[in-house]
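Q: What follows is a set of structures for review.
Only the coordinates and a few stated rules stand behind these numbers; no lab work does. Just so it is clear, the structure is predicted and the values come from calculations on it, not from any experiment. Cβ atoms are built from the backbone, for glycine too; each structure is taken alone.
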Structure P
Amino acid sequence: MTQPLRVVADENIPGLDEALPHDVNILYLPGREIQHRHVQQADILLVRSITQVNADLLKGTSVKFVGTATIGLDHIDRDYLHHAGIDFAYAPGSNAQSVVEYVLAAMAYWLQQDKKSFQDLTVGIVGVGRIGGLLQTYLQQMGVRCLLCDPPRQAQQPELNFYPLQDMVEADVISFHVPLTDTGLWPTKHMITQSFLSSLKTDQLLVNSARGAVLDNEMALAHVKNNSASPALVLDVWENEPRINVDLMQHCLLATPHIAGYAIEGKWRATQMLCQALAKRFNVSVNSTHLDKRIQVSDSWVPHPNDDLLARLQYYYPIVRDDTALRSVVDELPDSFDKLRKSYPTRHEFLAPLPSSG
């Protein structure tokens, strides 16, 4: 008789019980608490971005498959998985819509605070992959001019109109959507430098919803303390999560606990992608109908330049509530950071897919 599959999963991955066969044994754990002893007899490990997956965690275990319900990969030692013969899957694009909606809602809040509008706005997008490209699509649908910066893509597609990072300072809003890397031709760790910040003024907005270390948090704190002409900051990601820089948080226009991609449809989409990979690897059935229903968005909105964009965006996603939630538990950090993520209220995607976003 075949032994039932044994799964260890981050407790914030929804729907595995409903999607996978009933004879699959699933142990749910907080992502930061998953240790070697938990996975020693497991066949499958499913994580999110807060679990570091490497030899220390997996060596000597029975794990045959690792999946991450995220689009980022900096928490996964893929070289080790390859050499250890462990299959791997992730969820590219699963929460792209959610992150884009976060950025648009943050922009709407900033514009309202400064009594401005989307008209005549220029947005610089740094990293034009799935998320950055989707953000570009929606902004252009809204009549917003975009400046694009993506050195790796520029090297592959020199015919496209990309700008160097230093030219992004010409934009009213600069939003970062890059993976975290510290090697190669274009490392992104601490790519937002002192020089870059110094080039920005109080009437500009900088948004980081990519990875915390894209911005040197200590440097940023020193900069905003010593420069009255600093840009407005919206930070969803932080260095050293969950031990975030509270002093820097106090200087942000909006500060949130790494929830930009937390719209429920994005989470379910990631579950669907991992389950499809599991089905292929282990020849198990998946309740696809159940998953398909969970990622459908009803009454979605197609934005147009003539819409009341500020009001509509804040109606669909009142982003200030997430900022308020983090600030209200600042005395309970770092524990409250993960608690906010675990108990995050249901938030739905609201933008209609656009044909050109593909």
Structure Q
Amino acid sequence: MLKTMISRLTSTAMFSLRFQRGAIVLLTVTLLLIIVSLVTLYTGKIQTFEHKITLNEQSLVLAKAKSEEGLQRVIALLNADKAIVTTISNSAIVSDGFTAVYGTVETITNNRLLVSLTSYGTSPDGLASVNTQQQILIYPLMFNNLISPLIVQGGVLNEGEIEVVANPDGLGVGKPLSIWSDLSIDFISSDHHSCLKSEFDHGQCSSSSISNKVIQTTDLVESSVTFPGSLSEYLFNIETTDILELKSQAKFVFSGCEHLSDMSYGMIWIEGDCEVDFSTTVGSPSKPVVMIVMDGDINLLDDATIYGLVCSFRSSNSVLSLSVNMHSGALISGGLVSNHALGVHSTTTRVVYDAQVANALVTLDSLQMLANVPGSWNNF
């Protein structure tokens, strides 16, 4: 009897122990499942959160790209056609589904314009937007106005013939200026002469001259103490040592002048000799050109005309003796600038000052330059 009771108790205890162990295992498994489920949910939430961050970052990048794209589009438009600046007002300059660019224009000193641009960019999903701002300076290629039809660094000798039509107010109202040079100007015992436009138009420049081989008057400013040390700096605000920057800014770069016509415009850089063909017109009174001839002779055949500013430049390391020659009826209407002596060769140089051309050289859209204002760019 006792053995039976002990056996039953033992069986009951073992069953209870097994039940407890089973309950513990079940509880443990349940807890593990709960933990795994929580970890899975947490991981899912983290991944979802990271995915949203990635999408937001992508949206921000796209919005920045749209904003910058719009800004660069407007800058490219201004660079190609400065006249667009006159159309800038309260309306968008460019606008599409995700980009809108607005601008304001402020006139500052010496015909310079400050254009403030704001470009609004939105991502395609509409979740992000960015504003990019940039200021642009539009300024004349000509840093100083053309006050003299002939500006010569190196003086004027007495060979050949130089015919100059003066700026009637170059030295003040009613005070003509024909030639401005850092060294002496030798008209004596030469065929050089200067006159006013009315005498030139009537074919009387040599007979009714201001200065000639008999007399030199104040329209010839020689050995000037105010003559610029660097003509490129005076004309274009570029040091002589950096003159190749002008080449990079030129609208056209040629090895000769056979491509030039009345349709030519802007700044033209010529490497080497320049010969303008018979009866060819380059530019016009209302749309003159700025032409830089580097290390080359200039030769205008019969009745050829260049409207604008012609620069005959010799590089600092060159030993070339350059000439500027014009045949019958050929002339430069505007101005001629030389960084070497003239009157060295038996040639004819004819320059006629034209107030319309001189004014257009600093106001014409095709002769305006564009530059970003340093430190003005930002986006937020």
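Q: Once FRET efficiency 1/(1 + (r/R0)^6) of positions 208 and 224 (r between Cβ atoms, R0 = 25 Å, to 0.05) is calculated for every structure in P, Q, which label goes with the largest value? Could the numbers behind the result be given before it?
A: Numbers: P: 0.95; Q: 0.45.
That would be structure P.
Q: Quick check: 2.5 is what I get for distance in nm of label points 7 Å out along Cα→Cβ at positions 168 and 192, calculated from one of P, Q. Which structure matches?
A: On the way: P: 0.9; Q: 2.5.
Answer by label: Q.
Q: So, one more: A value of 1.00 was computed for FRET efficiency 1/(1 + (r/R0)^6) of positions 256 and 296 (r between Cβ atoms, R0 = 25 Å, to 0.05); which of P, Q is the source structure? Working shown, then result.
A: Details: P: 0.45; Q: 1.00.
Checking each candidate, the match is Q.
Q: Where does the value 19.8 come from, among P, Q, when mean count of other Cβ atoms within 10 Å over residues 152-159 is the thing being computed?
A: Details: P: 12.0; Q: 19.8.
Computed on structure Q.
Q: For Cα Rg over 2.2 N^0.38 Å, find whichever of P, Q sits highest and give me its label. Kindly include the intermediate steps, with their values, before the conclusion.
A: Details: P: 1.00; Q: 1.88.
Largest calculated value belongs to Q.
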